[in-house]
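**Student:** Take a look at these structures.
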Structure 1
Amino acid sequence: MAAKERRCGRPKTNGQPCRAILHGEMYRACCLHQTAEDLAFAEGYRLASATARAAVERERQGWITEGRRAELRDQADAARQAEELARFRTHTEDGEQIVTCGRYTYTWAGPGSLAVGDRVTLPANYVNRSPFEGTVTALGSSYRGALSRVVRRLPAAAMA
């Protein structure tokens, strides 16, 4: 359904209402019947519309910029993950198995392979002055520094 046409309606010299069609919300009267107040209203309407359009455009540009930032973050994350995956290894160059126990990575050269959940004895370090027990939490690592060796595998706990 089409919008109803707005007409000037101001009285003509003969007393009849003006039938001129008003094009746009900013006009309150046709150009023949406009007063200074009507012109000021139209100018204010144009200014407010321009201000609103500028605000919408700024917001639009902000969303575009944020979208580009998010896209760049996603690309950087993907590159970082690909690099991490490329560095990930499960065995050393010597063929020793690489395992992670908690936050630290070790090698295992003993008989058989270790599995996640295996209990092992880990070597002494600057925090623990003697060998201590640990649990294998992951197989492999992307850590490239020097690795200590797991001392031995502990026997599985007897099932009660």
Structure 2
Amino acid sequence: MPKDFFEIGVADSFRPLAVRAKLPLRKVHDGVYEILGNEFAMRIRRGIGHGKDVLVTLSRKTDLSTDPLEIRGEVGLALFAEYAGATEEAATLTARDGSPSAFRRVVEAAERFCLPYLLGRRTDFAAVQQFVHEKVENARAGIKKYHFPPNVREEWT
């Protein structure tokens, strides 16, 4: 049986990143790989939508769920790019075509934005989490200001 886009993308893009960083890459579940540093873990997941997408997240190892399919305490790669001010780059990380070039873009961003945490060179993860929290709160505030039609109850928002 031939490998699918995800398995090929991980083998061709993320395995070399792990080797260069001298960090272990392991398969933790079908469609879920992780690269472990001392304090942080980067998970690479096959997207579950209609496209051939890949989701890369970073979290403290202590915050990881024991269920590799549950995303808890993890921050997505695009949010790290946005936090670093690379908003244009963050927008391109949602490629859904599963192509080698899409994987290369994602792995280059993961190397730039996540690898420093895995290697212990960056320690501002709490600031990234705060950035995400503020982004969520601002989005909620925008929803509350929206004037919904009378048939939408306030508790639904």
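None of the figures in this text is laboratory data; all of them are computed from the coordinates on show. Computed from a predicted model, the values in this text were never measured in an experiment. Cβ atoms are built from the backbone, for glycine too; each structure is taken alone.
**Student:** Please compute relative contact order in percent (Cα under 8 Å, 6 or more apart) for structures 1, 2 and give me the label with the greatest value.
**Tutor:** 2
**Student:** For distance in nm of label points 7 Å out along Cα→Cβ at positions 63 and 135, which of the structures 1, 2 scores highest? Walk me through the numbers on the way to the answer.
**Tutor:** Working: 1: 4.8; 2: 1.3.
Structure 1 comes out on top.
**Student:** Please state which of the structures 1, 2 yields 7.8 when distance in nm of label points 7 Å out along Cα→Cβ at positions 31 and 103 is computed from it. List each step's numbers first, then the result.
**Tutor:** Working: 1: 7.8; 2: 1.7.
Of the options listed, only 1 reproduces it.
**Student:** I have 58, 11, 5 for semi-axes √(5λ) of the Cα gyration tensor in Å, for residues 7-86 alone, calculated from one of the structures 1, 2. Which structure is it? Please report the intermediate quantities before stating the final value.
**Tutor:** Numbers: 1: 58, 11, 5; 2: 17, 16, 15.
Structure of origin is 1.
**Student:** Looking at mean count of other Cβ atoms within 10 Å over residues 55-62, point out which structure of 1, 2 has the largest value. Mind dumping the intermediate values first?
**Tutor:** Values: 1: 10.0; 2: 18.8.
Comparing 1, 2 by mean count of other Cβ atoms within 10 Å over residues 55-62, the maximum is at 2.
**Student:** Which structure, out of 1, 2, was semi-axes √(5λ) of the Cα gyration tensor in Å derived from, given a value of 29, 19, 15?
**Tutor:** Numbers: 1: 84, 16, 14; 2: 29, 19, 15.
Answer for the origin of the read-out: 2.
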